[in-house]
Structure I
Amino acid sequence: MNDLVGEHELSVTDDGVNFKNYEANKVIFCNGAHHHSLFDWLPLRALKGETLRIKSLTRKELIINRGVYMVPAEPEGEWRVGATYNFQDEKQGVTEHAKLELVTKLRELVHFPFEILDQEWGFRPTTPDRRPILGRHPELRSAFIFNGMGTKGVSLAPYFSEILIHSIENEVPLNKEVDIERYKVLYWSSST
């Protein structure tokens, strides 16, 4: 997963960043489960998850969450149902096993008819301590990371993006529970 599109065109030094015709003082890497080589020493692990898109005539105001979630989607009458968790499956694409798991859990939760429209999949970036990883690269002052949101990325990302930007702009230390420094002692080597 370390072969990111355009990575070879990106130049990061202690003084700044160049990408094609663009220059910047800083760059924040938000690569998810696909590590950039500057941060491949971090213990990020891909956690595959699958979801269903269904159609039902039930009321749109509902959000259901017990073992599986069901949230309204667009267009009207469609819902997102999820999600599975599978550390062992590293293959791209959906599986019948995940579909069966989601349908079984949904039928235990709701008692109204629904039609399956689509099935989707993705990899979530997780960490051993289930906390995001934010902060400055150990050697490059211009490189930062924003990653490891895991299964709660949709709810955590807005909050932690503000925290990271505030830290960068005001040179304020990050909370130790999310700071990249917690992994530096364990995994970093300047020969990395």
Structure II
Amino acid sequence: MPEVFKSFNHKVAGIFNSGGVGIIPTDTIYGICGQALNKSVVCKIYKLRRRSPKKPMIVLIASAGDLKLFGIKISAKMKNILNKAWPGKVSVVLPCRNKEYTYLHRGTQTLEFRLPKNKKLIKLLKNTGPLVAPSANWEGFSVSININQAKKYFGTVVDFYVDAGIKKSSPSALIEIKTDGINILREGGRWLRGA
């Protein structure tokens, strides 16, 4: 049976670092998560979540510096926008043309990243590296707002659950940084600091 934890701890980080998959509270909702730089883990999450193989997944990072791990170069203009948007509930679509990461970008040559504000989640990400974090439900089904709902989808096929009670949140804002400005793909409230 998968272990249930009440908070992030060294065991949670250890399971992720050993190639495990778990259900955790993200900065928005519960996600089914695993190491983004582990191809077999990412492929496993696609199967468990019954996700379309054509759709990339959100990647949670601990700092903007983690983007270098994906071969993403940040211009001064992009850095300025990211500094206004992060940390927070803002997911940013960035170009990722490296064929090495096709298993992540699924041929779209873009990836969606979010730098959360939650300090405990950031600490976990510093210990595990970037995590893919799609919502903890089968594609096309209702989002899990608690662990019991997540268990109905994933039961014993994941390695652990982190129970943070009821987790409800509106989706993150979703923006794409273009050469000529910002394209807002999904509104998420007042997301741009200083706006």
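Coordinate-derived values only; no laboratory data. Because the structure is predicted, anything quoted here is derived from the model rather than measured. Cβ atoms are built from the backbone, for glycine too; each structure is taken alone.
Numbers below:
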{"item": "Entry that produces 13.2 once mean projected area of the Cα convex hull in nm² is calculated, selected from I, II", "result": "I"}
{"item": "Label whose coordinates, when relative contact order in percent (Cα under 8 Å, 6 or more apart) is calculated, return 25 (choices I, II)", "result": "I"}
{"item": "Highest-scoring label, criterion being distance in nm of label points 7 Å out along Cα→Cβ at positions 33 and 57, among I, II", "result": "I"}
{"item": "Ranking I, II by mean count of other Cβ atoms within 10 Å over residues 105-112, the structure that comes out highest", "result": "II"}
{"item": "For 5.2 (distance in nm of label points 7 Å out along Cα→Cβ at positions 113 and 129, calculated) the corresponding structure among I, II", "result": "I"}
